[in-house]
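Just so it is clear, none of the values below were taken in a lab; they were calculated from the coordinates. This one's a predicted model, so the numbers in the text were calculated from it and none came from an experiment. Cβ atoms are built from the backbone, for glycine too; each structure is taken alone.
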Structure 1
Amino acid sequence: MPGIGFAIDRGGTFTDAIAFKGNQVIEVLKVLSEDPANYADAPTEAIRRVLEKESGTPIPRGTPVPTDLISWIRMGTTVATNALLERKGERVGLLVTKGFRDILFIGNQSRPDIFAFNIKIPEVLYEDVIEVDERVLMYDQAKSLFPDDTRIRTAINGSKVIVEKELDEDQLRLCLEKFKQRGISSIAILFLHSFMYVVFLNFILSFYLTFSYPNHEKEAGRIVKEYGFQYVSVSHEVMPMIKAVPRGFTVTADAYLTPKIMEYLDGFQRGFDGFSNCRINFMQSDGGLCEMNK
């Protein structure tokens, strides 16, 4: 039997599924996205029904769905969107450069309606914030204050930066205990100018190696993971671009939503007997597809 492909849209109320053999549509289904009395996961239930019908073999609910007849699965889901709109994401703690604890609360001061009197400030996604004692400055803005060449580093774009304060790892470890005591499990890290930390060295045969010096965010991320936090989102990895405010919004959203997405994906995978012979892709916010394990 040719492999069956599934295109699935999991919405907040209904889940729509279209089953294909080759280029031919063989089944179209609509099921409730939430029906805990009958099934744990709507896309899994839709796939189970199609496979049961096509194979002629009963597949009891609650048992792993066999995947030997599945060629591919492509799914779009509003799990992250709903979690964001309903404010049901993970509890997030923000680590930010000392002196900038309110940078995301203040934002960029943009006002869609400049004449409106009733201004509603968007809620931040993090629950608590800790200022980390570290600081990197732009060379052109601070060179007169720090003439010592040992503090100067070259960034990825050739610009120079000055390391005013190396990351205080001991202070960071003490502060992380505060997050632990509050039950926070997801950490977002935002340090100023972190997108510029990477330095290039030219070696033999024009072979370029990259390393971070000083990559305070990377080191902080390592410490956070060693401390036992389950989820860590680092701004220069999530959005390696200039401007701390949009980078901060992105990294906090990632820390807020990624645990919920991973929780859903883990539950989805548990409904099957393995995916060794089929491709599974999920739709991203830009409309493209990515592999489930990425």
Structure 2
Amino acid sequence: MQKVVTLTVNPTIDKSTTVDSVASEIKLRCTMPTFDPGGGGINVSRAIKKLGGESVAVYTQGGGPGDMLFKLLAEEEITQHPVPIAGMTRENLTVFEETTTLQYRFGMPGPLLSEGEMEACIQATVALEADFIVASGSLSSEMPVDYYARLAERVNGKGGKLIVDTSGPALGALVNKHVFLLKPNLHELQLLTGEEFTGERRLKETAQAYIRSGLSEVLVISMGSGGALLVTADDYIEMRPPVVPIKSKVGAGDSMVGGIVWALAQGRDLADAMRYGVAAGSAAVMTPGTELCRKEDVEDIYPQVKRV
């Protein structure tokens, strides 16, 4: 397997619990919470581990929650490269309401990072000289929107392939940076392009135009339960998963990226890697909380993913 490094500049402790019903002005009795390491790149590393692969997780670590994050990752036997920061690693909360089966997700802002801390993250990531580098997740508070673009410039000179899963201005800043693969969802692509796609032909034309402009070599556009689109300058492929029971959508996108990267690192071609990624994303929604995908579920779903 080729070497994979993930970067998470805004990691989190994901706390999950359950209540009978959510109501205001009263104390709600919750079940015993579970704690999982979180943040985009960390979840990609966790998914790769669950699929039987290995990666190195580079992430910012600060305060008591940062120490807990290190411990949780060690328990999952994830190879780690924490970058110490002065601020405190954030915590997120997910509450599952039993009476409605609704899920409430509360995301906290991350700590402020100094210029030195931001640079240390890039240096640590580039120095590991991986074949695939995955930068995934939100930026921490007040980080420059071109941070991933700066990473791309450094990675491009090292020969590794950069995969980015982010949104908003950070996604737009990657135009002309020649990233290997980007994974926006359809809504994020609409925000980037300023278009409401009413037909498949226009979506294909726009996506391929952005690829030719130097945004990336590959676009994987996630469509939720509808699967995903694989777009290159020459190809446009849709993969559609089977219907599966849904327990939690947390980490489904990260599991998809993990599946894609794991398959690419095994030497599989792009289309097959995306099929495996779609299977991993579908498998993730079958598990509670932030458990991500299970390999046995991925292997079961994989042959059922249809190329449309």
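If Cα extents along the principal axes in Å, for residues 47-150 alone comes out at 49, 36, 27 when worked out from the coordinates, which of 1, 2 was used?
Working: 1: 78, 49, 24; 2: 49, 36, 27.
The structure behind it is 2.
Could you figure out which one of 1, 2 the value 0.00 for FRET efficiency 1/(1 + (r/R0)^6) of positions 23 and 95 (r between Cβ atoms, R0 = 25 Å, to 0.05) was computed from?
That value comes from structure 1.
Starting from the value 17: which structure in 1, 2 was relative contact order in percent (Cα under 8 Å, 6 or more apart) calculated from? Intermediate results must be reported in sequence, preceding the final value.
Working: 1: 21; 2: 17.
This value belongs to structure 2.
Comparing structures 1, 2 by mean count of other Cβ atoms within 10 Å over residues 175-182, which one has the largest value? Present the calculation step by step, with values, prior to reporting the outcome.
On the way: 1: 14.6; 2: 19.6.
When mean count of other Cβ atoms within 10 Å over residues 175-182 is computed for each of 1, 2, structure 2 gives the biggest number.
Suppose you compute mean count of other Cβ atoms within 10 Å over residues 7-14 for every structure in 1, 2: which one lands on 26.8? Working through the options, I get structure 2.
Suppose mean count of other Cβ atoms within 10 Å over residues 39-46 works out to 21.0; of 1, 2, which structure was it derived from?
Details: 1: 21.0; 2: 30.4.
Considering all the candidates, the number was obtained from 1.
Which of 1, 2 yields -8500 for helix-only ellipticity at 222 nm (-39500 (n - 2.57) for each DSSP H run of 4 or more, over all residues; to 500), as computed? Of the options listed, only 1 reproduces it. Can you spot which of 1, 2 the value 1.26 was calculated from, given it is Cα Rg over 2.2 N^0.38 Å? For Cα Rg over 2.2 N^0.38 Å, the value 1.26 is produced by structure 1. When distance in nm of label points 7 Å out along Cα→Cβ at positions 55 and 127 is calculated for each of structures 1, 2, structure 1 comes out greatest. Here mean count of other Cβ atoms within 10 Å over residues 71-78 was derived from just one of the structures 1, 2, and that gives 14.6; the source is 2.
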